[in-house]
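Novice: Have a look at these structures, which come just after this line.
Readers should treat all values here as calculations from the given coordinates under stated rules, not as data from a laboratory. Since this is a predicted model, take the numbers as computed values, not measurements. Cβ atoms are built from the backbone, for glycine too; each structure is taken alone.
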Structure I
Amino acid sequence: MTPDRSLIVVEDDSGFARTLKRSFERRGYEVVLAASIEEVRMVLAERSFGYAVVDLKLGGASGLACVELLHTHDEEMLIVVLTGFASIATAVEAIKLGACHYLAKPSNTDDIEAAFNKAEGNTEVALDARPTSIKTLEWERIHQTLIETDFNISEAARRLGMHRRTLARKLEKRPVK
């Protein structure tokens, strides 16, 4: 772990962000909160961080742009991406853009700190033969299409070949957070 124990938490859920902040401060980190990519830009103009925790969905925007901004600012920064709707496609993109790890919510401070410590790859990780369900595959495809369309429901429904109301009903059952 780097000696710089400064952390930026990029999370638009203020309650969750405050909880993470208090928890990391108890572990000796200096924590700064940001709720949007614009706030991150302002903070980065004045300082750098050793660590970052980024929510994948920031309001209506994608946290992937924030990951890219943070990595461009400091390639040594360890960035962990958190998401409530994990998919292989977004995990791959997050890693390509500079994240060192990708965690599905709910994740706690222990999980995040462990992810910082596992920034290097491990060739000994067992390969799971876990089959993916049709519902999970469908949800991952919907999620990927939503990201590609900047969360435009009408355009996503068109690209998925379904009626807009059908997509809206699916999203009501499993909302994107």
Structure II
Amino acid sequence: MEISLEQLLEARDRRYGKQLALVKEWPDKTLVSLTVVLPGPVKRDARSLKVAEAGVKAVQDMFSPVYRELFDRETGFEGFFIVDAPLLDVKKSCCEIENEHPFGRLMDLDVLEPVGETVVPVSRERVGEPPRRCLLCDRPARECMRAHSHPYGEIVQVIDKILGFSINP
């Protein structure tokens, strides 16, 4: 099912509210938020579910969270994990998953830090990691995403190859 921009923005707001509530509820622990990186208007399909399942397993294996909450929504998978480890150590480990797991490039593992009355993701750069690279070229992924540098079909072909899906169904 395709989702609208309004639905996507509402999902981001809801996710932020959940992140803020969890950080306040668990002030002495670290929050990891898992989402799936998929371009286009469909955020829940066989691709996203395969990545989400792998992401949940990777996070659980890496950290043995003290709490987890998972949501399989039309606007995309969301996983929230409370980890009993220092913030920057958790971010380094999340970067390791994103960098080394076969599907890691399709996972977004945010480590959230309370700042005043808000919550912000810890940057990769803060733990000595470079920005994530584009799936199709060597530029930073954010640049290509914002500029719509690559055709949607080419991106989907690369994602399907990563996931082992047939390119010609």
Structure III
Amino acid sequence: MTAADAAQRLAMPAALAGQGFALRPETDADLPFLFQLYASTRWEELAPLTDWSEAQKIAFLESQFAAQRHDYLIHYANAAFDVLEERGVPVGRLYVDRQARTLLIVDIALLPAWRGRGIGTALIEALFAEARLAGKEVSISVEKFNPAQRLYRRLGFREHAENDVYWFMYWSPDGAAAGQLNNA
């Protein structure tokens, strides 16, 4: 890892590091895990589709995963695409695009068994600490039906825009408003 690579990596919170968690750059070898993780975040949405077989749902998720991955790689080419591991076993991902005035959380996701344990909170709070030092805001978008929005609000994110599907949220180290809520 070069010095530039290290600068693009989130400093692992001590509480997580002490439990054996680490972030590392994703590689092509991670694609099966990354698809499993993606599918775990979307599977419930497909439950109402009783006329689709499991194979059809998996095929749909594979196409959606490929489209999302392509979009991320094109639109966030300079982002840090990291896999979160616990004692060397992948359990999640954290994608962060460090922009001039904003740390954009492109994606944060954990496997179901790892959700609700404070891991996401610790990662986001570490991003807040990085943002404070750099004088930046942190932003994230979240689907309006995604339960994670409650976590984001609890941590201090506020909506600044929306569209039919997403809330666009920000956090500022000084608590300042990013502007009025508007439609994106």
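Novice: Distance in nm of label points 7 Å out along Cα→Cβ at positions 80 and 160 computed as 2.1: which structure among I, II, III?
Specialist: Traced to structure III.
Novice: Looking at structures I, II, III, which one was distance in nm of label points 7 Å out along Cα→Cβ at positions 8 and 24 calculated from, given that it came out as 1.1?
Specialist: I
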